[in-house]
Structure P
Amino acid sequence: MTTIRRNSHSRTIGSTTLRPESLMMGYGYRPELSEGAIKPPLFLTSTFVFKTAEEGKAFFELAYGLRKSEPDEEMGLIYSRLNNPNLEILEDRLTLWDGAEAALVFESGMAAISTTLLNFLSPGDVILHSEPIYGGTDYLLKHILPRFGIRPVGVLANGGTEAIEKALLDHTVSERLKMIFIETPANPTNALVDIAACAELARHYSTPQKQVLVAVDNTFLGPLWQHPLHHGADLVIYSATKYIGGHSDVIAGVCLGSARLIDSIKNMRTILGTMASPMTGWLLLRSLETLKLRMTSQMKNARYVADYLADHPKVQQVYYLGHLGEGSPQYKLYRRQCASPGSIISFELVGGEAEAFRFLNALELFHLAVSLGGTESLAEHPASMTHSDVDPEERIEMGITDNMVRLSIGVEHPEDLIADLEQALAKV
């Protein structure tokens with residue numbers, strides 16, 4: 001028995017269009033084709049049997065782009081490096097939150113980013129990127145891509161659209177621009193980048209021979225609280241380890257966009273072998289069913305925690321989207337681009353690294369660990385942990401200070417989280 005993957009669960013009941021949280025329970029899967037199992041089985045197989053040699057030939061022709069598919073023709077299952085039922089069901093289901101035509105799942109967020117960038121960038125190209133970004137992405141852009149003749153140009157996220165436009169006044173940048181890559185909100189400062197403005201600039205600098213793409217790392221707000229494709233982005237990327245997985249037990253990445261762009265990336269994924277495993281796909285399908293419940297609880301908890309920190313005398317500054325005032329330069333952008341402030345809070349303690357470490361070491365309910373978006377609350381020190389491979393001078397310029405702590409708020413009771421923060425701050 002096997003599954004079918006495409007559009008196998010109706011999006012409507014009568015005149016009602018079903019919401020993503022409802023479709024997470026079954027979209028893309030037909031139980032009758034898998035012995036009636038209510039959940040997709042785990043397909044731990046490396047290869048799949050063809051009914052005939054002709055069928056195998058046809059599948060490979062589509063897999064390697066040797067011909068275009070006929071109307072209503074789909075590539076069947078071949079080999080789990082190319083396709084697998086768990087991944088295809090998951091990829092169908094992931095498109096619903098972002099309103100994407102297609103999706104690809106990778107074995108990590110960095111695999112999603114690196115495969116996507118290597119697919120579209122060539123020697124001589126420029127990638128304009130926001131700063132700060134996740135430390136691993138920063139290293140890829142500044143230390144690995146230049147080895148392939150690709151030039152990264154960084155722009156501070158808090159510089160606004162004006163900073164991007166200023167960078168593009170340099171003809172050596174604008175004439176070779178191939179991609180604008182932004183992480184918004186920025187990690188870990190929560191600074192916002194205007195997605196629609198980046199999309200407009202990308203269109204302006206595109207030519208009939210070269211499309212400038214906009215790719216957005218949307219990990220911080222996840223599929224619920226920000227939808228980059230709706231604001232003109234071409235691609236949206238996630239570390240699915242975070243909210244999509246949500247239980248700190250899986251590493252994965254996702255890239256979504258138009259069918260044309262995703263098909264192009266899929267060819268690169270096939271050759272690089274960066275696809276996710278069937279087990280990863282199965283775990284993420286489980287997690288998607290509770291995504292809205294978890295993210296909503298985390299978002300509500302974060303508001304209580306951020307408000308508490310903002311009033312504490314040992315806290316110098318809080319970086320939290322929910323605290324943007326109407327007079328803030330980023331307030332209008334937040335209201336237009338984001339559906340919620342999310343559940344990531346960064347703050348600066350009065351003092352330096354010693355005070356930050358003393359605080360972190362005193363936490364009892366919060367776990368001292370990197371990552372974010374899990375059911376448990378986490379605390380970390382960006383300057384010496386997630387962003388330790390960023391150049392120290394650049395790190396300070398980006399606003400990642402020695403006294404900064406980043407919190408990822410989980411689903412615990414908010415009063416318990418505040419009690420833990422209170423006792424830890426008392427020891428600073």
Structure Q
Amino acid sequence: MKNRDAHAAINGQPLRPESLMMSYGYTPAWSEGAIKPPIFQTSTFVFKSAEEGKAFFELAYGLREQGPDEEMGLIYSRLNNPSLEILEHRLCLWDGAEEAASFASGMAAIATTLLALLAPGDVVLHSEPVYGGSDFFLKNVLRKFGIEAVGFRPTATPAEMQAQVAALAPGRLAMIFVETPANPTNHLVDLDACAALARQHSTPEKPVRLVVDNTFLGPVFQHPLRHGADVVLYSATKFLGGHSDLIAGAALASAPLMKEIKAMRTFMGTMCDPNTGWMLMRSLETLKLRMERAAASAQVVADWLATHPLVARTHYLGHLAPGTAQHDIYTRHCLAPGSMISFDIRGGEPEAFRFLNALQLFKLAVSLGGTESLAEHPATMTHSDISVPEQAEMGITAQMIRLSIGVEDAGDLMLDLEQAFQAVGVGQGVEMALA
């Protein structure tokens with residue numbers, strides 16, 4: 001769509017993303033005055049002339065350079081669609097990215113990006129733990145394409161990471177893939193250190209890209225591109241969608257990198273559909289409100305959990321001890337702790353299951369970032385494809401329960417958690433926390 005920057009400033013003063021989410025990239029006059037963009041539910045688009053069709057395809061397939069004032073027009077919804085173009089323009093605002101691409105799922109965004117930027121013989125150095133689907137793709141699927149994945153713990157020092165790279169054959173490192181905060185432990189990875197490592201081992205012929213999955217905190221509470229990341233990825237199913245009613249993903253990067261990623265998306269057919277794109281635009285309008293409300297409730301719930309006699313440990317960014325390496329990363333990278341809490345219940349899997357089975361307001365389900373609060377057991381659910389010894393090394397235990405805090409009343413959430421604790425053993429009332 002044209003006029004991407006329309007209404008982006010008033011009297012020369014740039015507007016904030018939360019304001020631009022209502023109108024950026026769209027003019028009502030384009031659609032009979034409709035205040036919201038319509039859903040462009042079409043597979044193909046009519047060319048004004050054969051010459052125009054030829055010109056569009058030349059740009060789409062990279063057969064010639066794009067002119068300074070030339071735009072690639074609409075061809076086919078696997079390549080481009082107005083609903084998705086408006087969405088992608090708005091996605092760029094939070095992270096300050098040049099370009100964005102929407103996908104049919106978070107895994108579609110990850111898979112398409114990695115396959116676009118990697119080649120047989122390459123090595124991906126990746127943080128651990130990551131989401132179970134990402135872990136399987138890195139360690140099993142990429143192997144079929146001759147690409148090796150080498151993991152590092154989020155607590156690894158720059159020297160330890162440097163040693164892992166030094167152990168590789170020269171020129172094989174092609175990407176550092178990071179999920180921070182880590183799912184489900186909330187461990188943080190030092191993006192500045194990873195960016196420095198990537199630049200150190202990059203050459204003009206073989207750049208090392210830093211790719212960051214920012215699903216847990218972004219794009220409101222963390223901006224990896226500002227810390228040297230080349231690509232930022234999201235499961236848009238989570239906070240971006242925010243209502244547990246769609247599946248989508250997103251990637252953001254510079255225009256040259258996004259050209260490579262979008263080309264792979266075209267031929268893999270992994271793009272988002274127009275209806276889902278329209279729903280995401282609806283959700284982006286309340287993104288900051290939802291994330292800030294959920295984060296405020298999470299702080300109250302996490303503080304209460306930390307004092308509970310049946311909680312052995314909380315894994316929450318708001319509880320990082322000052323003076324530690326993790327707290328240092330938090331102060332440099334993060335704007336708020338977010339709304340994800342993991343905690344270790346005293347006991348093991350039986351106690352964790354009794355707790356989960358007793359919940360009433362919390363829903364026992366995977367995923368996160370929706371308006372409703374969710375609870376799950378990472379070791380046997382989202383990360384069950386990782387072996388038990390590897391889980392232990394990553395800090396994932398049979399005691400761990402992961403909570404995604406929604407927008408309900410925090411006091412009601414604690415009432416539900418307390419009655420679930422009582423199903424496991426003697427608990428404590430929540431009245432003190434509410435006083």
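Just so you know, all these numbers are worked out from the coordinates, no wet-lab data involved. Computed from a predicted model, the values in this text were never measured in an experiment. Cβ atoms are built from the backbone, for glycine too; each structure is taken alone.
Suppose you compute distance in nm of label points 7 Å out along Cα→Cβ at positions 328 and 384 for every structure in P, Q: which one lands on 4.0? Write out the running numbers ahead of the final one.
Details: P: 2.8; Q: 4.0.
Among P, Q, the structure yielding 4.0 for distance in nm of label points 7 Å out along Cα→Cβ at positions 328 and 384 is Q.
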From P, Q, which structure was distance in nm of label points 7 Å out along Cα→Cβ at positions 224 and 344 = 1.6 calculated on? P
